[in-house]
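Engineer: Below you'll find the structures, each written out as structure tokens.
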Structure I
Amino acid sequence: MTITSETGGSVTLGTSGQYAAGVAVNITATANQGYKFSHWSTTDGGAFGNPTSSSTTFTMPEGATTIRAHFTHTGDTGALYGDINGDGRVNLADLILLLRHFSRPNIDINAAGADVNADGVVNNADLNLLLRYFARPNIRIGP
């Protein structure tokens, strides 16, 4: 069995591996801020104790399967969108830090604030939106 999760959270209990058919495995998914758990899915059979509960059991089918935790974006991250350095303001220091992060990913950033377009991913779309915001401050950032 392989255990995965979509964007928006992670599996915090349960381990991918070889399990015999009929074995019940305890699984738990935890949503990130701005997301809520939605449901579990399986690719090749098996049964969930409760597929809409973030903490449940999965009973193994005869063969290999992949189970996945799904999350829904709520848009409520509590973040100040564009505040990449976490200082409570959106200014050029944030833009510079985001640019540095893309050239050297080991640089820590406030990921919730860096997700400027609130799509759950920090990528070039966020950088482009932040650049447009500084060029024209009437551009809206966040959800």
Structure II
Amino acid sequence: MQEKIRVAVLSNNKNLYTWQYLVLQDIKGSDYADLILNINIGNNAPSKSTWAWKIFSRLDHFLFKPSPDALTLKNTALFFNNTLEYLDKKDLDSKDLNKYKIDVIINFSDSMPTENLISSCTYGVWNLVHTSTKNKKQGPAGA
């Protein structure tokens, strides 16, 4: 039997959106991967919405009644046995990360990973951020 892929999650908060929670739920229930570490950078709550966004969201919920609502926050602490907390991404220490023997890091944070972070795992960092305009693809496909 092959070993499971060792997955860590990088986020800005212990509470993630429902769509992110469902990704973690799928990984946790899989036969091929283990969630081994939650890496929190800061303790940032999601930014407050503008009044225009609030009105649009209410209208959208009224018209389409999303189920499940992808933007509802859920606590993900139950998925992880280990959590590392850092105030800033510059504080990430590859020595801390190397002892977990991470294969891949899923980036749910709103920041680009540092070289230190990328080099600390076998298969790199996978970015799954759809809400930030700061994270534009900065290279060719597959890079």
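Just so it is clear, none of the values below were taken in a lab; they were calculated from the coordinates. Just so you know, these numbers come straight off a predicted model, no measurement behind them. Cβ atoms are built from the backbone, for glycine too; each structure is taken alone.
Engineer: Quick check for you: by Rg/Rh (Cα atoms, Kirkwood Rh), which of I, II is greatest?
Structural biologist: Answer by largest value of Rg/Rh (Cα atoms, Kirkwood Rh): I.
Engineer: Match the computed value 2.8 of distance in nm of label points 7 Å out along Cα→Cβ at positions 38 and 54 to one of the structures I, II, and report its label.
Structural biologist: II
Engineer: Taking 0.70 as the value of FRET efficiency 1/(1 + (r/R0)^6) of positions 22 and 86 (r between Cβ atoms, R0 = 30 Å, to 0.05) derived from one of the structures shown (I, II), identify that structure.
Structural biologist: Corresponding structure: II.
Engineer: To continue, here is another question. Comparing relative contact order in percent (Cα under 8 Å, 6 or more apart) across I, II, which structure shows the greatest value?
Structural biologist: Top value of relative contact order in percent (Cα under 8 Å, 6 or more apart) goes to structure II.
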